[in-house]
Structure P
Amino acid sequence: MKQKKAISKETFVLLLFIIIAFGYLSSKMGVGPMFNTIMKTAHDLLLSTVFFIMAIAVLAGAFSALLSEFGVVALINMIISPIMKPLYKLPGAASLGAITTYLSDNPAIISLSKDKGFIRYFKNYQVPVLCNLGTSFGMGLILSTFMISQGEGTEFVIPVIIGNIAAIIGSIVSVRIMMHYTKIYYNVTKEDIEKEKEDKKNELKFNEFREIREGSPLERGLDAILEGGKNGVEMGLEIIPGVLVICTMIMILTFGPSEVNNGIAVYKGLAYEGVELLPKIGSLLSPILKPLFGFRNASAIAFPITSLGSVGAALGLVTKFINEGLISGNEIAVFTAMGMCWSGYLSTHVGMMDSLGVRRLANKAIFSHTIGGLLAGISAHLLFVVSNL
């Protein structure tokens, strides 16, 4: 751990930021109502959003562990592997990384990268790209399940499928841009690329076997379900700080007062009151946001902004947006694409790149993934428009 002087310039910068932020909010809402709103919003998010997401995470974790235990994941991996080379310029084994993170979260790709049996299929310049590949599919199953559950019947099934397809497009862009930088970093020449040939025997051997639990099929199934569910609980607990802190802040910056009397905002300290700052910013950007993402309400910008730090926190916005009538199928498609492709990459990329031993490339990974996420959102909007022609 690094050391720094107990009191430094950043100490006073932070204090100034806190004073300005709370001063702005209290001047709009009043000191008492402001703190009441913060506490009540966080409390309601914990009860109505976090525990709901946790329940989905438990079920999705149990289901994904069951699929993995009995070879369904291996079957999917075998089917997807042949398209990894032409799309991503990566070995077929990389598909296992995408599937693993889709069923769990971004950092799962790091545990795979530490596996010598997995990493042997990759050239040195391809290893850092795993960070962008894994992040593109982080929490994909949980995100998709949550979005579908917000609609009536099958209302959001097609938008979620479109969002998944768009996330794949964004992931390809992110990976290919990042690989451009890794080739420069490792001094890879055209001659080196031409000499590369995949070891088909090793690839076949990699896909030929899988690890299983001890016991009968019934015992293995029960163990897989319970262990997967336990992982879901842990994931649900991990998103609590992000949802309560980030989402509460975003809510206050997104929504307005509970009442407006004669043009004067009336704050009662209720949950989800706010100062409507993000919609004002969104309205300024609407000439750009409308054609790119098709957002019909400027408040929708809050979801991709929150996804930068935590997609779990961003999910807390969706139910409120739907109840307020601010979003529809198009936004669900765009949210699914950008939420999955970005999946909190600003909060994980540096640590993941450090684990891969290439922290110096973290800024390149972030830049590449920013472009990939934006194109994922744009693709989702265009695909949604085409599907409704």
Structure Q
Amino acid sequence: MDGRADLPRVGAVLEGVTPSLPYVVVDAAGREVEPVTRYLRDLLLGDVSSLTCRSYGHDLLRWFRLLWAVDVGWEQATETEAATLVGWLRTARNPQRHRRREGGDPPGSVNPKTGKPVLAAGYAPRTIAHNLSVVHGFYAFHLHFGQGPAINPVPENKARRQALAHRSPIEPVRRHQRARLRPKIPSRQPRAIPDAQWEELFAQMRCNRDRALLACYVSSGARASELLGIQLGDIDWHKGQIWVISKGSRARQPVPVSPEALAYLAAYLDEAGLPDDDLPIWRTRRGTSRPLTYWAARRVLQRAGELLGTNWTLHDLRHTAATRLARDPEMTLVEVQTILRHAHLSTTALYTVVGLEDLVDKLAEHYARPVQPTSWPQRYDTGDVEAVFGAQR
């Protein structure tokens, strides 16, 4: 719980061999963990994506590693083991946060140029909360069939479930406390790239592929994985739009792109050649031509960030597109919601929040103006004002 011992690196999440189970969790001997398999297959039957199955598999593998370390069977797990997991996650180092390059910003600091926090060395509160939710769902599934412990090891908050239940939209949202072991989740703020830094970032792109990729991201607002999966038939040159597979609904939906982005895209395809109809248009430039992965596209921004001293990510490009659209006085919030494909208008409204960096010029004018003396409307008698507020100097 204090992080003085690491969890054993045993077991793995492997690709499955059947369509009904794209990923499986195996133990140290390579044997399939059957309780996890039943739960993941039930999730797939509930129409979750394969990536969700993979994410849940990693969370459950972490849970089983803890149970193997303390020699407790999954059927005998109690709240003590859940508390131990939370304590370990709050103190242990996240192996994905390991930085191999020298001279970078220390973990948990703030980038002086972008103002974005650098990821901490440990596990984020959202990761801890997600892991608890997965473990809770795992035991709730088995409890339905009379298996596992009689009480779910992860505490739940009934007040939260009642607050999230159906209610009238004119009623205020009922406040509720966090359940035990649940961390505080900070509210997310948009991370739009300022125009000056966007121009610097775009100038660092080395080829038409990278220019087209960034221009499509910032004009369409598409998510990273959505844009990387488009094929040649998904581009509508006449209407100025592309078709993507939406992350949430997994439906094929159109998103707009700017004429400038289409011009860079045409230059890239003219230079690299047209791909086959069933292959993504974004491909590697070195060695054998392969589809461009998320990690390779992320590395494009990382190389530019190392030169500029910034830490922008691919998802920040979507934030930039959303902020530009939301602050356009000629566009309504509902229209922006349609472009970004948000399920709720409240999500789109987050991009209307004005950041401190947007108020630099107004603050400079405010500090330069002289202090205005206090004045009162003429209809009030001077003696009455002095009697209530005292003598004004």
Structure R
Amino acid sequence: MIKLIKILFILKFGVFLLFLQTASANEKLKIGLLIPMTGSNKEIGQSIIKAVSLAVKDIDNNSIEIYPKDTASRPNQTLKSAFELKQMGIKLVIGPVFYESLTYLDELKDLMFLSLTNKTLDLPKNVISAGINSTSQFNTIKKFLENNNVERTIFLTPIREYEFEIKKGIKDSKIKAFKDYSYNTDPTKLTKQIEEITKYKIRKQNLENEITRIKNSNEPNKEKKIKRLEKKYTIGNLNFDAVVIADFDESLKSVTTSLLYTDVQPKNKYFITLNQWFDESLLKETDVQPIYYPSINKENFDDYKIKYFNAFNEDPSHLSLLSYDLVGLVYYLSLESDLSNLNKLFKKQNSFKGKIGIFDVKNNKINHILNFYKIEDKELIKIF
């Protein structure tokens, strides 16, 4: 009799396990996707859709379902599309892409949004910034400065819409700032500001004074000394060892040019900037090399670009890479915990390795563990 009970228990338990497996197999992982499918940014949206489909294919699990909805890069349309996703029973959404589209999303408290923006200030409580934020970048810069025993670092931040994001990144990373300056990007004002920051006129006057002093002296070999001084632009030590320039594209080049003009040389002082997404035009700027910056893993990015090109015969956008990794992150977290309780899911500490690098998830925040690179002699070199 006891044996019979045991056999019945085993049979029932086996049926129960089979039921769980069947239920698990039938359970779908539904992910919303809020992207611009119409309007001026629709090409970005199309690239993201392709990247997401590529991620689903690579994961190779038919339980994943993606539901794209159009934001048209407008807050009102974003809210409408997000509400439609909510009605479909979706709890987690990748997107929106742009910070401006987040405006009304706090009205949908049952949804969690993994936005592709890198801005972290004044986010709705149900929005997590998944972009390469300033804190992630300054954490990486901090590591480089500490590894090289750099103690006096000045920060140059443009007066732009992201100025306070930069200030927050500096504060959150607890990076040691010797001095922090904000500058006007107007070229007619920029050089004058850099002159003041680097005390250029004082150092230039020091040179002129020294040449005059030697000319009026009885020092031996004074002609040689004068000729040597005349090859210089300034005299006097700068009171910093590294400069971090929080700028991009032509504006970044304007700042570095102004530094060169004021006789600040990258061979003597570290020139560091933020993530440049491997801008190849910097390879040609030999006068400002070496120049350093944090970024995603270059080898992984190149592998992804090849994969994407082979699939769609076109080059991917940077945002598409981010969306590719977010699908993997969501799938990984779904295996770790129940997606129905999203607050606990993103408050718990998790790490996920994607194509970009390592996502560090904790307290409703995503930071990225980045690599650090330098460009020197027209070559990109990985530091760590």
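Computed from the coordinates by the stated procedures, all read-outs in this text should not be read as laboratory data. Given the structure is predicted, the values throughout are model-derived calculations rather than measurements.
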>> Quick check on the output: 76, 52, 51 is Cα extents along the principal axes in Å, derived from one of P, Q, R. Which one produced it?
In response: P
>> If relative contact order in percent (Cα under 8 Å, 6 or more apart) is calculated from each of P, Q, R, which structure is the one that comes out at 25?
In response: P
